[in-house]
1. helix-only ellipticity at 222 nm (-39500 (n - 2.57) for each DSSP H run of 4 or more, over all residues; to 500) was computed and gave -10000; which structure, I, II, did it come from?
2. Which one of I, II has Cα extents along the principal axes in Å, as calculated from the coordinates, equal to 51, 44, 29?
3. To test your reading of the models, identify which of I, II gives 18 for relative contact order in percent (Cα under 8 Å, 6 or more apart) when calculated.
4. Can you spot which of I, II the value 4.3 was calculated from, given it is distance in nm of label points 7 Å out along Cα→Cβ at positions 7 and 23?
5. One of I, II was used to compute FRET efficiency 1/(1 + (r/R0)^6) of positions 55 and 79 (r between Cβ atoms, R0 = 30 Å, to 0.05), and the answer was 0.75. Which one was it?
6. Matching task: 6.0 is the computed value of mean count of other Cβ atoms within 10 Å over residues 15-22. Pick the structure from I, II.
Structure I
Amino acid sequence: MKITQGNGYKASGWVKIKKADPSSRVVVRLDYYSADSVHVWNKAYLESVFREYADYGKTRNVPLYIGEFGLMREAFAENRGGEIWIADILDILAEYSINYNYHTWHESAFGIYGNDRGYPDPAWANRVLIDAFTKAQTGN
C-alpha cells in the first residue's frame, strides 16, 4: 500500500496456526521499504544515538540529563529482555556521565512498584527491574 504523509493508517491481521510447537511465537511486522536504513535497537545502536548528545555536552562542557526513560512492566515478563535493555541503557548513561531518572517509581504500567494506590508494596515490586538497577549500581 502506498503511504501518504499526513494520513493515518491502522493495520490489523489474523493468523491461524495448526500444529505449532507451544513455544512458537508469531510476530506481526510492518516493513517500510522506502526507509533509508533499518536499525536494530541493540546496545550498539543505542550507544550511537547517545554518543551524539554526549559529544554535544562534552564540547560545550555542560551536564546532560535524561528526563525519563522506562519500559512497561510486560517487557520484564516471560523472558522478553526488558532487563537487558535497561542494563544497556544504564551502562551507556554511566559511560557518558548522563544524569537520569527512571519512569517511574510507583504506578501500574511502568512502575518499579506496580500498585497504583497507597505506599509502594513489596508484593508488587518488579524484582527483575530492581535487580537490573542493583547490578548497574553495585556491579553485583
Structure II
Amino acid sequence: MPRMDEETQTTLVRRLCDKIRKNKEKITRSEEFLLEDADVVIIAYGTPARSARAAVRAARKRGVKAGLLRLITLWPFPENVVKKVAKKAKHIVVCEMNYGQMVKEVMRYCTEDKISFLPKLGEYPPTIDEILQVITQK
C-alpha cells in the first residue's frame, strides 16, 4: 500500500518540481516569427497566436516592424526567450484569451510602460483588426 502521509507527498512534489526547474530549458518551447528586426512584438499562446501571426503580416504590409513570439509551453515559463525579446522590443503586446495570467509573467521581465495588454474573454480569439489597433496604439 502506498504511503500518502504529508512528508511523503512533500518529498515527491518537491522532487518533481526540482526536476522540472533543472530541465526547463529542455522543456520550454516557443516559436519566433519575424522577430529579427521587430520593434513591436506580440506574445501569444494557443488560438490567439493564429490571429497574431496574421496581424503581424498585416502590420508589416503597413510598414510596422512587427513580430510574434508564440509560446507553446507556459509552464515552466520560457523566461529566457521572453527576456531576450523584451530587451530588444520597443512595444510588447500580450494577447491572451484570459484576463491577465500570462501578462503578469511577461511583466516580470520588462517594464510595464512597454506592454499593451489585449485580453479576450469568451469563445472567440481576438481579431486581426483588434490586434492591429493595439499594435498602432503606442
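1. On the way: I: -10000; II: -13000.
This figure was derived from I.
2. Numbers: I: 51, 44, 29; II: 64, 32, 24.
Here the read-out was taken from I.
3. Working: I: 18; II: 26.
Of the structures listed, the value fits I.
4. On the way: I: 4.3; II: 2.8.
Structure of origin is I.
5. Working: I: 0.30; II: 0.75.
The read-out was computed on structure II.
6. On the way: I: 6.0; II: 10.6.
Value 6.0 for mean count of other Cβ atoms within 10 Å over residues 15-22 corresponds to I out of I, II.
Coordinate-derived values only; no laboratory data. Model, not experiment: these values are computed from the prediction. Cβ atoms are built from the backbone, for glycine too; each structure is taken alone.
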